[in-house]
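Asks: Next come the structures, one after another.
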Structure 1
Amino acid sequence: MKQLILTAILLAQSLYMCAQEKPITWTTKAEKISDTEFYLIVDGAIQPQWNIYSQFLESQDGPVPTTLQFLAEGIETVGKTEESGHKKEGFDEMFGMNVVKYSEHVVFKQRIKLLKKDLKKVAVTINYMSCNNELCLPPKDEKMFIVL
């Protein structure tokens with residue numbers, strides 16, 4: 001019985017910590033390339049001791065890779081979403097595999113072409129998982145708009 005109560009307390013603490021943690025703060029902006037092309041930029045400030053995972057992982061058997069969906073009627077994405085920042089690559093003991101992750105800061109950059117010239121904003125949904133040395137938070141969606 002004591003073990004069941006202890007397990008329940010630990011689970012409640014973990015859920016409380018997950019609810020309180022916001023390890024990444026996101027901002028967005030657009031950089032105009034021409035009258036019909038833009039870079040959509042999603043910038044993540046990562047709290048100390050936390051990481052976010054690359055879009056490009058060697059396997060689906062480890063952490064959840066970051067994904068970005070740019071949604072607006074009247075845009076066409078050009079190429080893949082680029083990523084840069086404070087990058088760490090190598091074997092991760094927690095997942096037992098090689099991973100690519102970012103700490104401190106990450107930037108995602110997507111080139112788009114406007115098919116509707118009067119478009120004023122693009123929605124973006126970022127799905128990501130963040131971990132520190134002790135725990136991983138469940139994957140989370142952040143929805144924002146990028147003003148053109």
Structure 2
Amino acid sequence: MSKTLIAYFSASGVTARTAKQIADAAGADLYEIVPAEPYTSADLDWMDKKSRSTLEMNDPSCRPAIAEPVQDIAQYDTVMIGFPIWWYVEPRIVDTFLESYDFSGKTLIPFATSGGSGIEKAERSLKEHCPAASWKKGALLKGTDASDWANHMLKG
């Protein structure tokens with residue numbers, strides 16, 4: 001029996017709502033990628049060149065620590081990874097997640113939330129960070145289409 005994990009990082013709650021809709025629709029387990037050091041609103045001020053998020057995104061080698069690991073990642077055949085788009089790609093903490101586990105032979109499906117950016121650059125970046133996985137095309141989701149998209153991806 002195939003088992004699915006919905007792993008997501010959410011800074012403002014938008015991606016969290018989308019991830020929960022997907023998990024409910026897919027009957028999947030839910031795991032939040034929580035930073036060991038929580039982000040404050042000042043940290044997330046992308047207009048501030050000295051904010052934590054800006055500094056992290058300007059450093060491709062930055063890997064923010066995650067508070068709690070996934071329990072028994074080996075039990076999952078499919079992992080859907082959700083995140084907001086930051087600077088046209090995934091936040092660095094998502095890279096931390098991808099580089100923390102062996103995803104060889106697993107199917108990974110990205111989904112993102114964004115006010116205006118696409119997911120294409122993030123998809124290329126994700127594959128570079130985790131080339132051993134079998135990647136499916138991801139989607140930029142606006143919330144209302146999340147359940148239908150998840151069911152289509154997991155059945156197709």
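Computed from the coordinates by the stated procedures, all read-outs in this text should not be read as laboratory data. Worth saying up front: this structure is predicted, and the values here are computed from it rather than measured. Cβ atoms are built from the backbone, for glycine too; each structure is taken alone.
Asks: Determine which structure produced the value 2.2 for distance in nm of label points 7 Å out along Cα→Cβ at positions 34 and 122, calculated from the coordinates; the candidates are 1, 2.
Replies: Source structure: 2.
Asks: Of the structures labelled 1, 2, which one yields -8500 when helix-only ellipticity at 222 nm (-39500 (n - 2.57) for each DSSP H run of 4 or more, over all residues; to 500) is computed from its coordinates?
Replies: This value belongs to structure 2.
Asks: Which one of 1, 2 has volume of the Cα convex hull per residue in Å³, as calculated from the coordinates, equal to 124? Provide the component values of the computation, followed by the final result.
Replies: On the way: 1: 124; 2: 102.
Corresponding structure: 1.
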